[in-house]
Structure P
Amino acid sequence: MITVADPHRAGHELNFYPGETTLRLADVVVINKMDSASPEGIQTVRENIDKVNPDAIVVDGVSPLSIDKPELVKGKRVLVVEDGPTLTHGHMKIGAGVIAARKCGAAELVNPRPYAVGRLKETFEIYPEIGSLLPAMGYGEEQIRDLETTINNTDCDAVVIATPIDLNRIVKINKPTVKVDYELQEIGSPTLSEIVDDFVKKHDLGK
């Protein structure tokens, strides 16, 4: 089993389900986002892995970000839309979209609170610690409708989409949009491909 630990949320790997379960069972643990996490967070994750699963292979990784149309972000007032659960019960104040927008030189991250409607307005009331970004809470027709209305109500130059799927597929956005992507890059050795190759050879699965 391969699992991922997030040093931006150091300690969650021991305090939340299913993260603790997968950490204890994992053969391989990837510590990701090391390029943007604090050294303290990374060290805490390392210590927790060693505490509950010292036999696991640890892979260090970074998540370099890319944005498809950076010219729409530089010097602009942008609304960043991030993955909802990451910001709510995940207790994160920022995500890949905020990091990418700042990296691309956004002039301002527009606070969507004055424009939020319906269930999204309630979400901000329940989770006041959310930063100047919009959590994508699109689990049903009502939430998707509230998401679309909130985005289109927001006074901004462009919308930075950092959700797992492209929101343009489910809502109609009346402003220019840019999409944030990221992928894993391992640091040093072993890499995931090396680990998988060794597993295939060991168990004679290459036939």
Structure Q
Amino acid sequence: MLISPSVLSCDFSNIERDTLMLHNSKADWLHIDIMDGVFVPNISFGFPVLEAIHRHTDKTLDVHLMIANADLYLDAFQKAGANILTVHYEACTHLHRTVRRIQELGMKAGVALNPHTPIEVLSEIGHLLDLVLVMSVNPGFGGQRFISNTDNKVSRLREMREKMGANFLIEVDGGVNLENAKMLSTAGADVLVAGSFVFNSANPTDTIAALKAI
């Protein structure tokens, strides 16, 4: 199981400190949520913050774009340090072209699915993907409650992956904690994103280690 703590839940006034904490922890990736206030009703941060995080860690930067018109910024995210770039199915009109461009730039390409979006929409492109991000909350804000039945969606996605002979990782983002992490692992999740559960805990480093041990 790979653990990708969400920097969205860190202390923004101490982002260097928290980045170094994640760098020295058992976290495998750092999850970076980019929001534009258009595709989702919130605004987070952009290239300067991503570049700053990149300066303080060599761990994989798992960048999740919750933005409209993602194609306009793919090159810039690569230059800012993104290793994995995930776009939303719901926000990309020409998804095949977007995925191919991300990979041409040397990044891993992911596609995120909102809770209401069925996995079947990936039937024609799943074999090209490096990662599928299953949202277990509605995107836009951290600290939301986990949507039940997400484990069933993950299980069906795993079966779909096997049938099509694809190799993408299955990532789950939203409301992840120790109570549901085991269930998601059993269902077939390869990567877990955890934000407020990590940063609001008494000892984030120990919390990451506990998730890693699932």
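When FRET efficiency 1/(1 + (r/R0)^6) of positions 44 and 196 (r between Cβ atoms, R0 = 30 Å, to 0.05) is computed for each of P, Q, which one produces 1.00? Matching structure: Q.
Looking at structures P, Q, which one was percent of Cα pairs over 14 Å apart, for residues 132-187 alone calculated from, given that it came out as 52?
Source structure for this number: Q.
Assign the value 0.93, calculated as Cα Rg over 2.2 N^0.38 Å, to the correct structure from P, Q. Source structure: Q. When log10 I(q)/I(0) by the Debye sum over Cα atoms at q = 0.17, 0.29 Å⁻¹, for residues 28-75 alone is computed across structures P, Q, the figure -0.59, -1.07 traces back to P.
Read-outs: derived from the displayed coordinates by stated rules, not from any lab. Predicted model only: the values in this text are computed from it and were never measured. Cβ atoms are built from the backbone, for glycine too; each structure is taken alone.
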